[in-house]
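Student: These notes open a run of structures that come right after.
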Structure P
Amino acid sequence: MRKFNNILVTGGAGFIGSNFIRYVFEKTDFKGRIINMDSLTYAGNPASLEDVAARYTERYVFEHADIRDKEAVERIFDEYDIDSVCHLAAESHVDRSIVSPDDFIQTNIVGTFNLLQAAKERDDRITLFHHVSTDEVYGSLGDTGFFTETTPYMPHSPYSASKASSDHLVRAYHDTYGLPITISNCSNNYGPYQFPEKLIPLIILNALEGKPLPVYGEGINVRDWLYVEDHCSAIWTVMKEAKASETYVVGGRCELRNIDVVKRIAALVDEFAGPLPSGAPRESLITFVKDRPGHDHRYAIDCTRLENDFSWTQTETAESGFAKTVKWYLDNNEWVKSVRTGEYRQWIEKNYEKR
């Protein structure tokens, strides 16, 4: 079982990253430091970790820096004596990649390359480079079958193509240079602190405000939904226990059509916040919109290997996880307000951009 002293978490101010840092400090026996490197793009919000920063003043460090900046990456590796990496930083929204793929290439490919180079050049102290990726690299499934660790790659969007490229780079650095690496490919995450451009928080907040609930096409695309804390526990398990060079797929065993997800979320908002002023159920707000290009039909993950090798399992079902998530957004109105109004960007500018 690996031990870490100084973990570099890239993208730690984002959705999965902030949950991962919180999980490691609060739910594991880790005693070292976490250095959170984040460029604070639109989806990065250090306020998501304000309480963690206050509680772990000697063990949590925030570095406002971009993985595309080679010199900044090298400085952080040396200044904090980094011995392990959990690489989460990525541009991750498919719609944005279709409109403007440039940032996806630069961040997801070039940024990953910079991190790998820095780790390789300091391989005498690097215990592990863990790369967090997506099931979207595998393309689309039909009505049956599952993604596994041996599924061939077939990305269909600029986002998934950039993540596939970074996966291959990470493996190449193990095969060519002997860098100790592991990779995890996860299904769709949901839970607290997710930026409201993603489906579940978007539907929660629109439903609360009586706005249309947009659904692509006929809503028949299927995704496997993974509660973010379950994903964090899987990442930590792989980092601690998996053999170098291994890949594990991580899923929620929770396949649902998009339309069914939207209906469930709408019903939960009705349950916790009451019906619309008109008395109509929020499901009545569902609005079907033009499907996006290259929209993969179905994702589903068979994570038997992860479960069998490490006795890992999900703790949340769709019922429990969706309910927790809706309640979190209802109970954290200040965080939601700052994100939706852009106030958090003003706070970032005041505290970080002018340094």
Structure Q
Amino acid sequence: MPCLPFQFGLGGVHMLADAKTRSICAENPDGSKGAGAQVSPTPGEGPAGWLGQGWKVKPCITVKAGETVTLADIQTPGIIQHIWITVDPKAYRDCILRMYWDGDDTPSVEVPLGDFFCCGHNLRTKVNSMPIAVNPSGGFNSYWPMPFKQGAKITVENQRWEDIGGFFYQITYAETTVFDEAAHFHAQWRKSMGTRECPEHVLLDGIKGKGQYVGTYLAWTQLSDGWWGEGEIKFFIDGDDEFPTICGTGTEDYFGGAWGFGDTFSTPFLGYPLWQREEGKVPKHGLYRWHIMDPIRFDEDLKVTIQELGWWPNGKFQPLTDDICSTAYWYQTLPHAPFPELPAARDRWTR
């Protein structure tokens, strides 16, 4: 029988495959067959104290201050198909989600928890897209296929000064043979503030290998009055130097909108789900674009940037000094180039 197809939609759901479904959560921390719901409560104590073993005894964990917890440690080939997490928003920027594939010592995913799920600014945001869905109240869902040929490890680090309780998670995967052509999933987070001299945010730089770029999420904090989205996104591919191969026409254009947006939206492949306009606070914007139907392929290297431009009163472009946090998503061969060092928790905060 064929190995498990990994694709979006219903196209392959009817096909038989030599695969075993496994799911990891606090009730079954290693996902073993027949090993769920084994924790016994102290008789009479806790919500399950009157019901006993098997009745929702340990649905979540506490991640202590400064602690790194391994959520999943898989030692077989397979594909992660779904990740669900929910936790208090105070964890969104202060907890770091990391993923390691096939015994690699360096993470292929290193992103603040909320930003990975399109919830930057420590704000719960409803997202209705194909690979990422965030549902009331703060239910994080990822459907990005994440193949691995030997094993996988997923961790979360609490860099906050206090313990974070009520951390719920479920990681569902298939034990299956993985195609040789399957690339490894990657995601990287960056933060910068533009300058008048160089109003540009770098999403990725120094990416080496063969792969395809599949997604962008921006948590944009606007620090100037007026329109902020006139800048172009640029993809420098396979040796491009001064000029890119792919150049957008404006920020709202890249995210599928037009003429300054005017309203929020959330669709399967692109969206502008957050436009915070509270009196007394700086405007905050959340935007995503998934290159699922139009992956940007590279054979050797990749760099991605986006400009920060508004308008001067005389009709000239105004260089902006906004605060931008980005999460870039892509697939590529291993090994990957080293990621830049992640800023400390206090340097990731946005107000």
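No lab work stands behind these numbers, since they all come straight from the coordinates. In this text, all values refer to a predicted model and were calculated from it rather than measured experimentally. Cβ atoms are built from the backbone, for glycine too; each structure is taken alone.
Student: Tell me which of P, Q gives 23.6 when you compute mean count of other Cβ atoms within 10 Å over residues 248-255.
Tutor: Of the structures listed, the value fits P.
Student: Where does the value -500 come from, among P, Q, when helix-only ellipticity at 222 nm (-39500 (n - 2.57) for each DSSP H run of 4 or more, over all residues; to 500) is the thing being computed?
Tutor: For helix-only ellipticity at 222 nm (-39500 (n - 2.57) for each DSSP H run of 4 or more, over all residues; to 500), the value -500 is produced by structure Q.
Student: Out of P, Q, choose the structure whose coordinates give mean count of other Cβ atoms within 10 Å over residues 160-167 equal to 23.9 when calculated.
Tutor: Among P, Q, the structure yielding 23.9 for mean count of other Cβ atoms within 10 Å over residues 160-167 is P.
Student: Out of P, Q, choose the structure whose coordinates give log10 I(q)/I(0) by the Debye sum over Cα atoms at q = 0.09, 0.13, 0.14 Å⁻¹, for residues 120-303 alone equal to -0.40, -0.85, -0.99 when calculated.
Tutor: Checking each candidate, the match is Q.
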